[in-house]
Structure P
Amino acid sequence: MSITSVKSGATGISLALDNNFMEPIATTLVGSGGVNQITFTDIPQTYKHLQIRGIARGVSNTFGDLTFNGDTGNNYALHDIYGDGASAGAEQSASRANIPVTALPNVADIFNGFVMDILDYANTNKNKTTRTLSGRDTNGGGVIYFLSGLWQNTNAITSLSIIPRIGNIAQHSRFSLYGIKG
């Protein structure tokens, strides 16, 4: 499969940005000392879907969790599967206060990468669904996660926060928010 650029006429698999299918909205790079949360506010309501891409590390081995519009009530649900090459597992929860986004390993120079899609974020007729691919390589080991989340709320998403369960998000972690046209 290839994509043809409407701008340049070039053909290739990686021309989605050239066709404006996906546009950067905001990026944050964590500075010295880390931060206790990443928040994107005033999200434009002009896209079909959102995508968050990131690489992250924590100051303790924990997960970074996502909330929408400041909602920390038990209005989220989760399904996930994970594996590390030697073992696998799965979990689900129908009532929780957030959606896990990515592991935040506390190992120097080991970052967890992730891509999360937030589907139909501006549609006020349906609850919001997420899907995430997350993982890391540790030079001989690693782990991968596939997660799906649900925010049981029909409000349009205008802000989102990623908050570590323990400690801070470490320096050099990077989070980018994109809008995807429909």
Structure Q
Amino acid sequence: MKGIKLGFAITGSFCTFSRILQEIKRIIDAGADVTPILSFNAAKMDTRFGFATELREELTRLTGHAPLETLIEVEPIGPEGYFDALVVAPCTGSTLGRLAVGLSDTPVTLAVKSHLRRSLPVIIGVSTNDALGASMRNIALLKNTKHLYFVPFSQDNPIHKPNSLVADFSMLDKTILSACEGVQIQPLFL
């Protein structure tokens, strides 16, 4: 990870934020320069999992960069070559759907579109309760999209949430390194 400039986009799968913060710290400790990007919901919503202001403050403290939170802030990502790779983790079903149909109406989806202008890797860490339902078609579309790579994932609670999938975020660093080489890490389904 040493020397990699990494954009790290976070969407509203609030229950995974504590794990994501641990992985960001681990990636930074391995030498990456990380700039956080927040979806509208991640930037503004207080939930039972924490407060938006605390998330922004913690990300700024960890990374040394204030999170990018607006369309205007993320638009230059591609043209100005901000990053070597861009991570979207957690990536919600809503964001998967937007990416699959080419919408760029949120900071995260516009960051992805802008970054892809340079044909550089985007790494997706899925976290959605409908992955094996309505979002599966979007996962399949994105899986076949050039320069998009997935963090391996599995069902997180097959009995009570049979359609839910969550990325194995402990594999995020390996997935990033593999994606930078143009290779999807395998197996994808754990």
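Values in this text are rule-based calculations from the coordinates and carry no lab data. For clarity, every value in this text was computed on a predicted model and none was experimentally measured. Cβ atoms are built from the backbone, for glycine too; each structure is taken alone.
If helix-only ellipticity at 222 nm (-39500 (n - 2.57) for each DSSP H run of 4 or more, over all residues; to 500) comes out at -10000 when worked out from the coordinates, which of P, Q was used?
It traces back to Q.
Among P, Q, considering only distance in nm of label points 7 Å out along Cα→Cβ at positions 38 and 134, which has the greatest calculated value?
Biggest value here belongs to Q.
Which structure, out of P, Q, was relative contact order in percent (Cα under 8 Å, 6 or more apart) derived from, given a value of 37?
Answer by label: P.
If Rg/Rh (Cα atoms, Kirkwood Rh) comes out at 0.93 when worked out from the coordinates, which of P, Q was used?
Of the structures listed, the value fits Q.
Looking at volume of the Cα convex hull per residue in Å³, for residues 54-125 alone, point out which structure of P, Q has the largest value.
Sorting by volume of the Cα convex hull per residue in Å³, for residues 54-125 alone in descending order puts P first.
One of P, Q was used to compute distance in nm of label points 7 Å out along Cα→Cβ at positions 78 and 94, and the result was 1.7. Which label is that?
P
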